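Several structures are given next for inspection.
Quick note: the coordinates plus some simple rules give every number you see, no bench work behind them. Quick caveat: nothing in here was measured; it's all calculated off a predicted structure. Cβ atoms are built from the backbone, for glycine too; each structure is taken alone.
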Structure P
Amino acid sequence: MKTLSTFFTKSNLLFVVLLSFIVLPALSTPVDDMIEDWKRAKIYTKEYLDAMPADGTNFKPTPEIRSFAEQMLHLASANFGFASAASGKQPPVNPMELEKKDEYKNKEALSKIVMDSYDFVIAALGELKESQLKDKVKFFDFEITKEVAFRKAFEHQTHHRGQTTIYLRLKGATPPQEKLF
């Protein structure tokens, strides 16, 4: 036979579990949220890199646009550039020269440098305190907050990764499924 104390104990446990689904996500900070988004974007971009056949790395749908490798190098360049501007940390490569470097235009080297760019962003965010998000930084001719720099970098990498979907299709590869969560 159930006692009143057993009922309340199970009810309390259920209440605590349900409350944790509401309260715990609210305890994350904007920096934590950005880090999680960047980690997810890194995984998603790696799936794009893996989906492209090796013979498609330098594929251009038309002569006047970037190749798959150049798109990904452009994405990596911006990741390094935005995160460097926001964090003050020196990137391991010169972002302004990255897209032109032939040494990264093979599948293995391309994947490594692109993943390194995500690691650089994630590390820079990991060292950022929430109180620093509104600090101003210079990015080219713009004065923006550190938060805007990281958010624009995220927007930029999403845009260029998305552009490579058609490259994959034209090479007979299936693009990865969306990763919203």
Structure Q
Amino acid sequence: MLALNILGIEVPDTRPLFIAALAVHVPAGITSVVSGAVAALSPKRPRRHPMAGRVYLVGIALVCASAAVLAPMRWSHDWPLFLLDLLAFAAAGTGLAVRLRQRPGWLARHGMAMAGSYVTLLTGFYIDNGPNLPLWDRLPHLTYWLLPAAVGVPITLAALAHNRAWNGGSRWPMSRRSASTAP
């Protein structure tokens, strides 16, 4: 089977179903990365954060669905990536379920699940594409597996502390300004 080159990127399979699934997978992955970053960096209140979160959930669902088509075609190479896609989707679904139920401590669990989903998504990306990226191509393969979590976990913990997620997690955490004027 011949490889295909699209915009300088080698596509390892030329079957039409593979190309079609990849045409969904790549934009869905990009959408997930961008919307996940927007959700993470937005103030945790109505409007931007929940909207970006909804876009992320749709994107990660499409990433997982397209991976379910792609992985069997190259199972020996793609099975770890497929498992990561399933894990990312499951974590995002857990984050949504925790958010909808809003039981005590929900904010910390929601933040950890969504951040875990995002880190897992990035891990899959780097495992698959790291060897073809400038500078990343010089790193040992194990780095692709570990670096996203090594960066993401401390950032997640800091964000959860910043948003007072450890204090029971009200619906929308108070801003610093309103916290200083609260009785």
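Tell me which of P, Q gives 17 when you compute relative contact order in percent (Cα under 8 Å, 6 or more apart). It traces back to Q. With Cα Rg over 2.2 N^0.38 Å, for residues 40-119 alone computed over the structures P, Q, the top value is the one for Q, the highest of the group. Taking FRET efficiency 1/(1 + (r/R0)^6) of positions 64 and 88 (r between Cβ atoms, R0 = 41 Å, to 0.05) as the criterion, the largest value within structures P, Q is that of Q. Assign the value -21000, calculated as helix-only ellipticity at 222 nm (-39500 (n - 2.57) for each DSSP H run of 4 or more, over all residues; to 500), to the correct structure from P, Q. Checking each candidate, the match is P.
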